[in-house]
Structure I
Amino acid sequence: MKYCAAYYSDIGIQKETNQDSLLLVQRGQTQDDEAVLAVICDGVGGLKMGERSSAAVVAAFRDWFDERVEELYEQEEPETELFDDWDNLIQSLHIRLKDNSEKAGFRSGTTVEAVLFMKGRYYICHVGDCRTYIISDTLTQLTTDHTIVQRELTEGKLTPEQARKDSRQSLLLQCVGAGKDVKPDYLSGEVLPHRTFLICCDGFRRKVTEAEIKKSCRYSSKEKKLHEALEETAQLCMKRKETDNITGILISAVGEKKGLFPLWKKATQTAGKKVIKDILLEHSTPADKIL
């Protein structure tokens, strides 16, 4: 499977710091197949130095991709080992971020939304309230928010309408780097051609409807169109007075037909594989400052 990917991040209309960090790595494994890792981490706004925590986590996932994706790609069924890898990574980051921030005299944390596309499947690691959607004829939310409001909605204590208006929407049940424990959700599924995946922080989707997301973030095999869709949605959020940082990644499954992905011709060689994208976007000091 080949993919077309784009990203967008904006500090927004109110915050002094963009606490969102993102990673987008796209690598050709064979002539007709690519591995793509997309990660968005949203530093927890109610805690201090969230941008440092989010930067540290995306950097750690970047290192993991370099070290492990080749070996996992060669496996017929990599899911168990992949999720074990990610769980070990998350638990290690949780302890290190928590210990080091407490030694520095503050509490810090971040959400994590990591999605790996490999050999026609997607694999998700989810902590917090960033989301992953599949967009086709319908918009399907794959992840479940780790928030007080979502828990009460699931328990039947709130209606969907009450949940949308609840002032506690941003109160997390867990994040990486703060709290006693962290227990990520892990999901996987088949990637079908001409489907688009949206990975986004809460600021990207709070002020827009699912119908508006589906309309603007529809499938395209052109990176420019995907970027324009993200920017259009972000601008609409800000027009409607969204106060948080706004970050999103769109990834379209183009298919297996040769020649559909134009950036293939521009790729450089790294360890025998074609690097199509390698984006690490953070708004902080280097990750080792907090780790």
Structure II
Amino acid sequence: MNRQLTAWISSTIGGVLTGTASVSEVLYILSSFGWSIFGEVHLSDSEKMFSSLCLFFGLFSAILAITGAYVMHKGYSKVSAFTDVVSIVSALLGLFTPTAFGLDQLDVFIAGTIVGMILILTSTLIAATTPSKALRGPLLTSVEVAVVAVFSAMYAVMIVFTYQIYPVPSPTGGLLHFGDFVVFLVALLFGEKVGGLVGVVGAIVADFYFAYPRWYISIIAHGLEGIVPGLTKKRNSILQLIACGIGGFLMASSYFFVNIFIKGYPVAILSFIQDFFAQALISIAIGYPLAKIVERTLPWFQQP
């Protein structure tokens, strides 16, 4: 077995373990509170914070580890090593989350997280000592940095604006808005890096404005919402629409998964329906045509 394949397998399995371990820990703690997936859940603010944080750290670690495995497969070993290091840090933070809230740690949670981190560390060491393809150009050009700054601000403003003009209550206490069209617009025009960053930065700024306590979930939810459509930049229209739909589905599913644990399935499914069929699809219906208009109007976007 070559080194690259070993790193790929280690990182992937390690990520699955850290993510699964965090879910098992949250299930264990919530079961001690009499939690049931099919009933409405009533948790204290502290219990909600623990559940969402523990899930976030574990799942974020898993996403980064699997991303690192993919990047390693593509030959960018140095990028893979960096991604794996951040994955390990996230898993480590998740490991200490129950202790920070004065809660017990399930043995399976401890073992799964530690073994997962060891596997990811193995991948990191292999990636760090493997020749890497050179990245072509900077991670972000000056134009892309400017676009991220401007459209992140625009995204945050649109979230605040649409919510305050048409305040629609969410069953989970979150925000229903149509500002996500900015994410789809930017992703289709500038690609996955810019789309993902605008989704993350703009959503977090808006969450801070509304003092939304579980703002960190937006990193995964709106990051994926921008990355997936961005992968289809300059591709055919059908593929772009499918990617936008998948991005919106992943955004809604991210909140749905966390809400199952902190609100219960009945409330979570109502929230998913609202997030996907209202927020995401309406945003796609606005953002996609705008992207096509900009592409046809500005010659710069018509270049291959």
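Here is how the numbers come out for the structure above:
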{"quantity": "Answer label among I, II for the case where distance in nm of label points 7 Å out along Cα→Cβ at positions 17 and 233, calculated from the coordinates, equals 3.6", "calculated": "II"}
{"quantity": "Which of I, II yields -25500 [helix-only ellipticity at 222 nm (-39500 (n - 2.57) for each DSSP H run of 4 or more, over all residues; to 500), calculated]", "calculated": "II"}
{"quantity": "Comparison of I, II - label where distance in nm of label points 7 Å out along Cα→Cβ at positions 153 and 177 is highest", "calculated": "I"}
{"quantity": "Label whose coordinates, when relative contact order in percent (Cα under 8 Å, 6 or more apart) is calculated, return 20 (choices I, II)", "calculated": "II"}
{"quantity": "Origin of the derived value 53 (percent of Cα pairs over 23 Å apart; candidates I, II)", "calculated": "I"}
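Throughout, read-outs are computed from the coordinates displayed, never taken from laboratory work. Model, not experiment: these values are computed from the prediction. Cβ atoms are built from the backbone, for glycine too; each structure is taken alone.
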